[in-house]
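Some structures to go through are shown next.
Nothing in this text is a laboratory measurement; each read-out follows from the coordinates by a stated rule. Keep in mind the model is a prediction, meaning the values are calculated, not measured. Cβ atoms are built from the backbone, for glycine too; each structure is taken alone.
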Structure I
Amino acid sequence: MIELRGHHLLCMLTFVGKGYTAAFTRNYEGLMQRMNAGEPVKVVAGPDAICAGLLKSDPCAHCHDDSVKERDAAALQAVEAALGRPLPREAAFTLSADDIERLRAGYSAGQMKAACEGCEWQTLCAEIAASGFSGVRLFGK
């Protein structure tokens with residue numbers, strides 16, 4: 001099972017192999033492969049499987065900041081609205097290809113914008129969405 005914090009449910013939609021460090025990117029690539037294989041995820045509060053790739057090199061990384069926790073809450077609200085259902089907390093679930101496409105449609109329509117405010121990757125993610133999610137590592141349909 002892959003543990004993900006709220007805002008990483010958005011980040012994974014536009015991940016194209018870029019990240020903070022080479023180790024972070026390798027870790028992220030592996031997680032996307034596992035999700036593509038159908039491995040369930042679990043929403044957690046605080047640092048998760050994606051953060052692990054950054055925390056190894058920088059234990060004081062932004063992963064613990066209150067602003068990131070606020071981003072998690074906003075992202076979960078946006079994700080649940082786009083999916084039309086609540087996500088379980090601390091329990092395993094899977095995201096189908098249809099779910100991923102619904103999330104990408106919501107992202108492209110601007111429904112996730114508030115959850116991404118202030119993120120250093122926001123411009124890159126917007127460009128990826130505008131390209132029709134070309135090159136992303138998480139598969140939908």
Structure II
Amino acid sequence: MKGILLIMIIACAYAGSQLSATVGESCDKNSNYNVQSFTVTPWPIIRTQQYTILMTGVFVEKEYVEQLYFATRLNRGFWHYTYQTVEKEYPKNTQANFTISIQAPAEKGAYTDQVTLHRHDFSSLACWQYDYDL
């Protein structure tokens with residue numbers, strides 16, 4: 001009985017770890033938004049399935065975020081962009097979360113996704129990217 005219970009606990013823990021994951025790395029050397037966590041749910045990403053990105057961090061300096069850009073590319077090809085309007089000012093040392101809900105591509109291959117925050121002059125103030133295969 002104890003063995004079955006242990007197996008069930010391990011199975012549940014493993015299944016839970018597959019539901020979301022902190023992935024990727026910064027793609028900006030001098031970011032004014034310090035990413036503390038970047039979670040993709042569900043993980044791994046499945047073709048054509050809806051998934052959600054939650055990026056949490058702190059603004060190092062006072063910033064005005066005009067837009068969030070979500071970019072994806074297949075097999076190191078051209079970037080395809082989706083834009084989300086933010087239009088909000090963040091004081092220095094403010095924690096902020098950004099959420100993106102997007103549908104995974106249908107085509108099989110190696111993907112790179114990138115999330116960037118942009119000022120009103122279109123300059124980037126933060127960038128985060130991750131890779132996955134479908």
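Given -4000 as the derived value for helix-only ellipticity at 222 nm (-39500 (n - 2.57) for each DSSP H run of 4 or more, over all residues; to 500), which of the supplied structures I, II does it correspond to?
Numbers: I: -14500; II: -4000.
Matching structure: II.
Can you spot which of I, II the value 1.6 was calculated from, given it is distance in nm of label points 7 Å out along Cα→Cβ at positions 102 and 126? Checking each candidate, the match is II.
For structures I, II, calculate distance in nm of label points 7 Å out along Cα→Cβ at positions 94 and 118 and state which one comes out highest.
Details: I: 3.7; II: 2.1.
The structure with the largest value is I.
Computing semi-axes √(5λ) of the Cα gyration tensor in Å across structures I, II gives 31, 20, 11 for structure II.
Given a value of 1.07 for Rg/Rh (Cα atoms, Kirkwood Rh), for residues 22-61 alone, point me to the structure among I, II it was derived from. Of the structures listed, the value fits II.
When FRET efficiency 1/(1 + (r/R0)^6) of positions 38 and 110 (r between Cβ atoms, R0 = 25 Å, to 0.05) is computed for each of I, II, which one produces 0.85? The partial results should precede the final answer.
Numbers: I: 0.25; II: 0.85.
That value comes from structure II.
So relative contact order in percent (Cα under 8 Å, 6 or more apart), computed for just one structure, reads 36; which one of I, II is that?
Comparing all candidates, it corresponds to I.
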